[in-house]
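Presented below are the structures under discussion, each in the form of structure tokens.
Each reported figure results from applying straightforward, stated rules to the coordinates on display, with no laboratory input. Fair warning: this is a prediction, and the values are worked out from it, not measured in the lab. Cβ atoms are built from the backbone, for glycine too; each structure is taken alone.
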Structure 1
Amino acid sequence: MSKKNSSLKTIELFAGVGGFHLGLNKCNSDIKKAYEVVWSNQWEPSTKKQHASDVYQKCFPNTPHLNDDIAKVIEEDFEQIPDHDLLVGGFPCQDYSVARTLSKADGLRGKKGVLWWSIYDIIQKKGKNAPSYLMLENVDRLLKSPAKQRGRDFAIMLSSLNEQGYIVEWRVINAADFGMPQRRRRVYIMAYKKGTETYKKIKKLNNPSDWLASDGVMNKAFPMGLEKSIDTPFIIKGDLVDISENMTDYNPKKSPFNTVGIMIDDKVYSSKGIPLFDEKTALHDTSRRTINDILIDEKDVPKEFYLEGDMDKWEYMKGSKKEERKTSEGFTYCYSEGAMVFPDALDNASRTIVTGEGGATPSRFKHVVKTKNGLRRLTPVELERLNMFPDNHTACNGDTSAKRAFFMGNALLVGVVEALGKALQDEVSPRNVEEGSKRDLFSFST
């Protein structure tokens, strides 16, 4: 454990191209280093060339980094994972079901290859040296997966952390609701270990709603009101296998988990969050950003990004449609979808970047903007700016624009991590800031 007022030693798992690292670095100053990333891991099992890991090592050459399967590292060489205060990572959304087995003392087996269990294993194997804090990110459908047992996967996650001695809170954050240039809804999860001052503070609360809508770390970064007061908690019953097999509490109709919540012991307090961002009263000093704010000078846009030909195809892909289609097995069905704004509105935040954003092939989901030189796709630098990354962060080893777009489709918004990092920093060890400067909770530098 780090001593009070020293930096929080951090490890970054499933690091991608380093969004968490960038966000936490923005919390550091010349006076104080709030976070120090002491180890990172990135491994892509489906490809021989490790593109994302190469970008990470180029951008953070002084951070100890391992490009290997984290599950294998935990099993075969656990000692190389250093003790740390904070564990961060954006883990994949998978099937977290568990089953009983006689071959292991704990009686539980997580599904092979499910990366959540790597986080769980690190915490468990670290024991008394387990991290004091967790900061995690996932797609918001985690709160209601799988379809036949909505919320079961998230309940398994919460319960597994609870048994390791953590209070866990979460918040679905749409970055554009807080002035950022992309509409990207993700669930962010923070956990506080038993023994920390934050854990003790939460346990003393008479009403957990006060933490969620007033005093909590996440609420200070991203203030929200609660749609309904939380009078009766939802109880997560049984061990992890019981949860996995529970078809009553976790059914196809509705998840017990809403967009804002906290789990204290086996009790879950959850409600729909109402974003309260206001440029005049927000804790951060910023104005809303739009697509227009992230565009580069037209003279710097390569010719291949302009739409040439295939306009009928672009308009078809972006337009509304209702048509008969056939499956590969010959089953006929009616397919329909509504029209999308085409080209994208420059005076609004962008849609969510997807991994297939790159390449010249017409697509429903690629961004297209209208400029003085014609319609065009977004460049890699513009996609980086939508995620609040530095310009050319992903320029590495001649990676194509499609590969760089893929990176951004997988990335998170750096500004979200920065805001959460500064809020956690103030909770653990208040910053030395002049009165009024706390408004600068995240920045939009490119």
Structure 2
Amino acid sequence: MVMFRKLLFIFILLFLTFSHLFAQNDSSVFAFDASLRERFEAWNGMNAKNYGDPNGFGKLNDNILFQRVIVGFNYSPNNKKPYQLTYKNSRAFGWSLRNAKYPDLFKIKESNTETPYYIRNPNEEFFEIHDLFFEYKSLLIDSLRIKAGRQKIYFGDKRIFGPGDWGNTGNWTWDAIKFSYSNNQNFVSAFVGGTKIHDPEKTSIPFANTEFWGGGVYAHYHLPNIINIEPFYAYKTAGSADYINTLSFHRHWTGMRLFHHDYHSFVYDFTIVKEFGQENTQHIDAYAYMAQIGYQFKSLFSKPILSFRRSYASGGTVRNKIKTFDPVYGSRDSYYGRMNLVKWSNIADNEIVLEIFPIKKMSIEITYNNFRIPSPYNVTLLKTIQLKSGEHYLGDELDIFISYKKFKHFKFIGAFGYFRPGNIMPINNRPAKNANWCTLQVLYSFNQ
């Protein structure tokens, strides 16, 4: 990995040094970008690290004001060579798990040890480089571009590669080199690099302190009026950050997504993924899939779409083979319940989804999730949730999500979630109770 990082640095340095040779004599463009996101959340019965235990970490009834400010510059000496630098400040006012109160809570380390470790904090980054990249369009041939530096990388429905931006800091931020080629609606993209850690107290220099090294390939082929085909491949291994650099694993994923959002008013979406590789001396043999089928009632008011969706990911260890699926580099919040109790790993999630569009630029999504754990043995969620012996039923979640874009620069979001536990062991000698969550968010962004 040390050699990999050195080669990556050398490549970027050479590319930036000689990129002026490709410059054209077009006019330059200099832009200032800014966005402000204010989000209020109210939790009742759980938090990000604890479900149902008043003696556990933080408050179970939290009222939090999240604030994220991103400001920066975009400079294009011509229409083919943009540079971008943005800075981010993420805060969580009133959060019971904030860094100032629990500085050790989000340390990733070996159990019962103090060091080494790195930080993965989902809500606070007090001074952080958000984007720092150079991009060259139409490199050597038309429609071929390269983008090098800190960036967000996402494709398709963001289930395989997605930034996970619902969290205040985002889930995946890449320090990478990405090549892309497009032809009308079709494209293929390949990238290699590392994902940054999220430490409130340290500014992460690109490529210097990574959680994972890896990369991937993603392609899209559109067959008009019939199907969209998206094959992909991904790779992940240990990064350079303390603690994770002592681990040994090599994870590979390959799969395909097939979908169409309006096939004679029908909606279908299928993704299947095979994971393989090795962790220490154990082989990885896992898989996951998502299947959705729905129909849009275009003749009715608000043109509702009613869908049935199932997300499944294998779990457990069988005959010295790791069967627990690792959810690649994907987003999380909008797919497996918005309260983030589970992820695409050792889960069977059966959903009913209703989408309605009452007015222009407004959408309302109502989802009902039924969660089951395929391999429930030795599984603990949020440090407190354990299933009763022999049981698989985790619980049910109902979510309502409303998005409305008003004027040119404003977007408003409101959401509500309610979870009813299933066959769960008593928590702190008391039966597990229901939990709920609600949020209101305002996003303001502009470019000058």
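As an exercise: relative contact order in percent (Cα under 8 Å, 6 or more apart), calculated from one structure in 1, 2, equals 12. Which structure is it? The partial results should precede the final answer.
Working: 1: 16; 2: 12.
Value 12 for relative contact order in percent (Cα under 8 Å, 6 or more apart) corresponds to 2 out of 1, 2.
For FRET efficiency 1/(1 + (r/R0)^6) of positions 53 and 77 (r between Cβ atoms, R0 = 25 Å, to 0.05), which structure out of 1, 2 has the highest calculated value?
Of structures 1, 2, the maximum of FRET efficiency 1/(1 + (r/R0)^6) of positions 53 and 77 (r between Cβ atoms, R0 = 25 Å, to 0.05) occurs in 1.
Given that helix-only ellipticity at 222 nm (-39500 (n - 2.57) for each DSSP H run of 4 or more, over all residues; to 500), derived from a single structure, equals -1500, which label among 1, 2 identifies that structure? Don't skip to the end; give the middle numbers.
On the way: 1: -6500; 2: -1500.
This value belongs to structure 2.
Comparing distance in nm of label points 7 Å out along Cα→Cβ at positions 37 and 309 across 1, 2, which structure shows the greatest value? All intermediate terms of the calculation are to be shown ahead of the outcome.
On the way: 1: 4.2; 2: 1.8.
Ranking 1, 2 on distance in nm of label points 7 Å out along Cα→Cβ at positions 37 and 309, first place is 1.
17.2 is what came out when mean count of other Cβ atoms within 10 Å over residues 61-68 was calculated for one structure; which of 1, 2 is it?
Working: 1: 14.0; 2: 17.2.
It was calculated from structure 2.
Comparing structures 1, 2 by distance in nm of label points 7 Å out along Cα→Cβ at positions 149 and 389, which one has the largest value? Spell out each step's value before the answer.
Numbers: 1: 3.6; 2: 5.9.
Across 1, 2, distance in nm of label points 7 Å out along Cα→Cβ at positions 149 and 389 peaks for 2.
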